[in-house]
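The data blocks that follow each hold one structure.
What follows is calculated from the coordinates using simple rules that are stated; it is not laboratory data. No experiment lies behind these values; they were computed from the predicted model shown.
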Structure I
Amino acid sequence: MSIKGILSFVGITGFISILLVVHFYPTIPRSFLGWVALFFLGIPAWVILEFTGEFVLDASFFKRMPSGLRIIVGVPVVLVLMVLALFIFGFVHKVISSVGG
């Protein structure tokens, strides 16, 4: 493996670590097991939320609606997605806290 590959891996890992710590802020892992939980639960949680939001809000269902109706339907949908995100963040926060956060 070249120096460029190693530096890329370290940079990407650092970026992902900072991103996850910012997302799950009150819980900062203080042990190796806490960091493992953050990576193995935090990354999938973040990806699932990103793809769910993109899939739902970018659906052709919304694109065919007039703008006023899109707002009326879109606001409750976004609120439901926010509640889902809070539940997922809460679950990941609890797990990280219990194993070493």
Structure II
Amino acid sequence: MDKYFLLVVKRGSVVNRPNGQRQTLTEVPKNALELWEEGTLTLCLRKDGLELLNDFSKERLEKVLQLRKNLNYRAEIQLLESSIKNFGKAKKADKAE
């Protein structure tokens, strides 16, 4: 997950999850995608992370965008907005070939 997400807090930081669990971050966690989708402040999507979004539905992308907008990570918001804007275009291009 290191190539998809950037840890934006100091290593060793403790995260309180919405389900009440606590997690100490010494590196980008294996469940980074889940944490990111929950709106964690500790992770930011890298540009390479766009490939993770290929399997997302448009509704799922929009939901994540709304959560992530509150964090104001501008580059990440631009990636999500671009992914939503281009949703389905790559799939249509693949079908055309």
Structure III
Amino acid sequence: MKESKLIPRISFKGVLVFLFILFVGMLVFPTFLSYFQLPDAVSYFISAGIAASLGIGIVLTKIDGKAEEKPYFKKRIIVALLVGFVSSALMTFVFGGDVIG
């Protein structure tokens, strides 16, 4: 018998759903954050972090997660939040030219 893993095998459907959520989130969230008059880099950081966390969370728990892997739900949400915001910070601040430019 195989033991369940924290991170399941990701399918092509999961990748497409993640990319769609990230794309839509990056179109919608900065518009709402512009009302708070945040700098553009911070707005994109928050938008990408939220969208990536939502996308990863949905893929890990609903699309590629199996019913018998319910004990991993909270851990997968924490992984989704960490990976989403860390990758958002790397994309926005480091590779976007704000820190290293």
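Out of I, II, III, choose the structure whose coordinates give helix-only ellipticity at 222 nm (-39500 (n - 2.57) for each DSSP H run of 4 or more, over all residues; to 500) equal to -11500 when calculated.
Matching structure: II.
For which of the structures I, II, III does the calculation of Cα Rg over 2.2 N^0.38 Å return 1.39?
Corresponding structure: I.
Out of I, II, III, which one gives 49 for relative contact order in percent (Cα under 8 Å, 6 or more apart) as computed from the coordinates?
Derived from the structure labelled I.
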